[in-house]
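Just so it is clear, none of the values below were taken in a lab; they were calculated from the coordinates. Everything quoted here is computed from the prediction, not taken from an experiment. Cβ atoms are built from the backbone, for glycine too; each structure is taken alone.
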Structure 1
Amino acid sequence: MSLISIVYIVLTAIMLIMIIRKKEVMIMGVAAILIIGLIYTKNPANALIVLCSAVTSGMSEILPIYIGISLIVSMTFALKKTGADRYISVVFNYLPKKHGAAYLTIGLFMMVVSFMIWPSPAVALLGALLLPAAIKAGLPPVYAASAMSLFGYGVALSGDFLIQGVPAIVAKSTGVSCGELMSYLVPLWAVMSVVTITAAFVQFIADKKNGKAAATAQVSQEKIDYPCGSRSRKLIIVATFFIFLIGIIAMIAMDIKGDDATALISGIALVCTCVAGILAYPKAEAAERVLDFIVDGFRYAMKVFAPAIVIIGFFSMGNSEISAQVLGEDSPGCIPEIVSFIMDNISVPKPLLPVLLTVIGFIYSIDGSGFAGLMVIGDIARSFGLGTEGSTLLAALGQLVIIWVGGGTLIPWSMIPVSSVCGVDPYELAKKNIKPVLIGFAATVAAAIVILCVKCV
């Protein structure tokens, strides 16, 4: 293993410890990139160029999400400042408030929509339409964010049974059909989903009883001077609802999913922001107010995204493709090299191979992309020589690990879309999720070991 990969492991460990201990890692991230750049280029000036390139790479990784969230937040500001957001809370007026009903409701909505159009557009959609109502109903924002990440980026994306983009990649790398992969994926997915969500819900109820999940303040009913009357505010909400409804129908009818669906939701949000400004303000003032909403949205999103750009830049350098862009064409991919070293030098009994694969899946997920390891996890599973059934089982487990860890439930910089929509710290959100997800992993790995011993060993 090369020196640069060894240094990458050490720096990664230091940063993860700092994150767990809730220490600010921005300066450490800058230092880590400079160290990697200096070791590889052996030139201080080039190391500084690497630093800028890594930051640019980190921004390019999140740019589409950043723009989408900015436009969603701009619309939220428009609805709030015009007073139209008050009418959204009626959505939750008829739901029971006891025993975490709002928590489960926002989570289940997130799961269903994520199955159809993937989590990122689902976050944008629910963040715009249902999240304000859930928070006004008393659901703390960090728990709303936790529910959305666990149900959407965890349960829905790790299975991806409707779109089947994720299992298709894994099945191809394993050399089996999606149907064959599903026969092992479904039981493991069921264990992971049920155990994790149950643990998260129990944690939420316990925190609520202990006063750690205090409800947010209810919306004040005092008179506030809004730029328009109640008729205009109601018209804004009706227009917003129908514009989003048309967008959802278009997504279903035109089979728009994934990144395109996120872009569609973001475009709708921008249109709704303009509509709110036009309906709420005089013609001479509307354009200026809409611009203010958009500027405020981008400013808010940048406050959330900026601290993560350097961190994303560093961890992305472990990916072979991004490492080539930042360091140069001949640079090693630290993560693949580390995984190869583990596989070549660490031998474990066959019944414990699910544990080893879980560790490998975590390493591949540390950059927070959620997809970087999917294309190779099947090849890794096949390399253990367990035959078709054994490799398919391990590949299914690898899919769950990679998505749950890097897809948006554990790695803080992978949860920025949810945290920014909900207005919470991604590191605090990761702290809320870590216990339930680790409990889910323990149960799932145990189930994989049992299946492996019964069928394949």
Structure 2
Amino acid sequence: MLALQSCKIKTAEAPVPTKVVATQVNRPLSTINIPISLSIQELENAINKQFNGLLYNDDSYENNDNDNLIVKVKKIDAFKLSASGDKIKIIAPLEVYVNGRLKKDFFSLFDQDFGIDKNKEATFKLNVVINTKINVNQDWDIITKSEAGFQWREQPYLELGPIKIPIGSIIETVVNNQITDINKKLDLEITKNIKIKPIATQLWNQLQAPIVVSERYQTYLKIFPEFISMSNVTSDGKKIDINLGFRSDISLIAGSKPDLVEIKPLPKLQQQTRIDSTFNLYFSATMNYAYATQLAKEQFVGKTLKFDNETQVVTINDLNFFNNGNKLGMMINLDGYFRNGFFKKKFKGTVYALGTPVYNDSTQILSIKDFDFDIKSKDALVGTAEWLLKGSFKKTIQAKLQYSMKEEIEKAVKTADDALKNAKIPNIKLNGKVEKISPYGISLSEQGVQVIIQSTGDLKVFVNKF
């Protein structure tokens, strides 16, 4: 009877732990500042193409409340554009032709030839000066606010014999009306030729696609832009400068090419109070489960572990790592016995343990803490090998689950540096360098344990002409 009791083997077969979802790690966003420059010369050329020859033609004495004037306004030279700050200055050289009809009751004051109307004509030159402030609203519409006026190159008058009759005040109303019309047309041309939204949309869409860093090592830069802001419009006189800031989560991904996600539409524009240059690049040093399993098997599989003066003996036959939410799981197939005097309580089975991966920045070691059987495995061990719940087995396993990440991290830092120099983005060139790295957290994927590294540094972005 005693022999039968000593040889009876109890079985502990625990179910696989219920899968849970890992907590998402919220990471600080970075700003990718992309400068956009628009040529003043190209804008000037485009505007001049739209304004040619006769701009205004009033060929009747009777219109405009019978003002007795025929007025024609034409462009006599190229419009000149300059810019300063957020304003564009336009100088439009114009010629005003005036043909004034002098009624007989007025004309007789200066001439004795009564009974007929007379007309006199003259041509005058003026410069229309328009100062236009440029802004962009949250819907990406170009907003212009203009102030216009004009300067006579020579005061307008009509000669009547020896008499010069000033007519500036008479025709200024007409000229001002035409300046208002010209101003509206100029504003329209400015909004047509300063196109920010198409550029922003193109950049926004391009940044969301996986960016090849190294095809050989299958490394990709992944940018998840959240929102976009714009600095105030500025100018150095030759070009209009705008800075677009893309607030994004930026990470380096190794392995197969990330799947294309649905492109998020361009969001509403936010205004920058200052140019934010914060830059964080996140990358992962990964310990694959397969490799971790291989190393653990070398340490444990086929080995006999003895505890408590060899009264507790365990042999691990197989093991395997897996992820379960924020915890690393281990499947352990084992057998062993507990000796109490002449009696042995034998057991065999499969149980599961969970632990929290931790990373030590100073030693660059990945280890496990709080390694313990999951609740269903504990239930299975009760009455079978409950001494495993209290003994040194768990501590022994936990102490040996340590992996150096030094080589992986050095490789990841080099890859991150390469990414900031070699990323292939249409129309965009990156020039940056990783200056400081620090561990940010740990993430468990289906493939392995990822030590997330946050790197800060300097990043400059150069944009080719669109």
Structure 3
Amino acid sequence: MTKKWFLMVLFISLLAFPLMAMAQTPISYGQVVTGEITAEAPSVTYTFNSNFGDLITIRMSATGGSGLDSFVRLLDPNGVDFYSDDDSGGNRNALLGPITLSAGTYTIIASSCCDSSIANTTGTFELVVNLAQAPTLAVNQPIPFELNSANPVAFFNLLNDDITTKLARLTVTLANSNGVSLNVEVRGPIGNYYYSNYVPVGTTTYTVDPIIADLAGGANLVVVRAFSDSPDVTLFADNQALQAQITVTEVTATPLVSSISGTLDDANPTAYYSFEANMGDILRLFGEQPLDSHPINVMVYGNGGFGMMGGGTADYMTGGSTGNFVIDPLRIMNTGIYYVVVSRVVFDRPERVVGTVSNFSLSLGATDTPMLQPGVPVTGIFDNPDVFEYTYRYQATANQTIRITLKSLNNGYGPSFDMEGAVFESSMVIANMNSIAAGTISYDVLLYYDSVYIIRVRNGIFYDLGAGAGEFSLQVDVVE
């Protein structure tokens, strides 16, 4: 063979090699395929076709006693990593899903996980892609279901329009835990998620609280998954099944007009409040309770069920209550109804909250955040490591350029601040400035809207109590 022909054959071989290395086996729903992971072939690739809206699971299990620590990756039709899973099937088997797909050809890469010194990275396996069916839950109508070694995951649909109060609580009750733990999650229609509460080991009741269903026409996917904290534990013995039932209950929120009081205990572990607000409102939510009362957590949810801001009275150093909390500024992004959900704090072990009582009061009103005036400096001091920021407002006019100047007044503070844009801007944080030493930083920014902007002076990374308290000066000047 001449040198020219040899180089041409070599070039064609090099082009073909990646295609050979990425050989793909087409499979279909319900088809069980077998394979082997070896040192020479550390992965096996499969493809399957889906229709829009298909709900699927992918299971990869070790066979023949190989003990393979299976790992599954799913690539979307564009070849981008979509999901992956390691041990959700129990005993180091992979179980990916349920996942809702678009139309197209998806790729599965079956391989092994982790360190060969602690898990088998080679061995035989079987893999199957199943098309899942999700029955629809009805309010106040328990649905029995079963989990076992073949099906350690159950899933259901929950329609927003079936929840007239727009708030719900979901409860899964086991007939007997048999040492198996559950994870319950609710996947909202626009990317909002809700998860089961932290529960004691061996519990037989799991609760997702709250579920916010205020988006008309939306559907939630409810996933109940058996799991173990140890990947080496077999979830279910042969012929073992876990009997359970799932129930959705509507919840009513109490209007929070100005101030209100409440009590939480074992019979009423969660309180729900609602308020109406308009886009651009800046509010202040204040909570207070006696120091001998069990501390509370508070979360504010916005339109569509997304968590906005949280607060609470937990003193994690002492295990007691700080007595109060403040969320200010509470910025309203869209006109509509907002929800405030109050629960008891779980410190380290969930059983510690049993038998506790939380008395509290909430008040909602206009913000107390100071308004900055052009050319007028304000000063502050960081002398408490638990104080993370000071917040200020600035009322801008459209197309106004301002200069923000933040300076250290001593050697104990490194200037740092964030600036948040108008509520209707696509990017909320429009400036982020940090200094590694004491000194002065300034930033010029063009403000496009007649709106309130927020400046957060942060506890700087140079802040050191050993150098004295961190004193600062903040000033806004109109440049043009």
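Which one of 1, 2, 3 has volume of the Cα convex hull per residue in Å³, as calculated from the coordinates, equal to 152?
1
Of the structures labelled 1, 2, 3, one was used to calculate relative contact order in percent (Cα under 8 Å, 6 or more apart), giving 11. Name it.
3
Going by distance in nm of label points 7 Å out along Cα→Cβ at positions 43 and 211, which of structures 1, 2, 3 comes out largest?
Across 1, 2, 3, distance in nm of label points 7 Å out along Cα→Cβ at positions 43 and 211 peaks for 1.
Among the shown structures 1, 2, 3, from which was the value -7000 of helix-only ellipticity at 222 nm (-39500 (n - 2.57) for each DSSP H run of 4 or more, over all residues; to 500) calculated?
The read-out was computed on structure 2.
Quick check on the output: 0.75 is FRET efficiency 1/(1 + (r/R0)^6) of positions 75 and 227 (r between Cβ atoms, R0 = 30 Å, to 0.05), derived from one of 1, 2, 3. Which one produced it?
3
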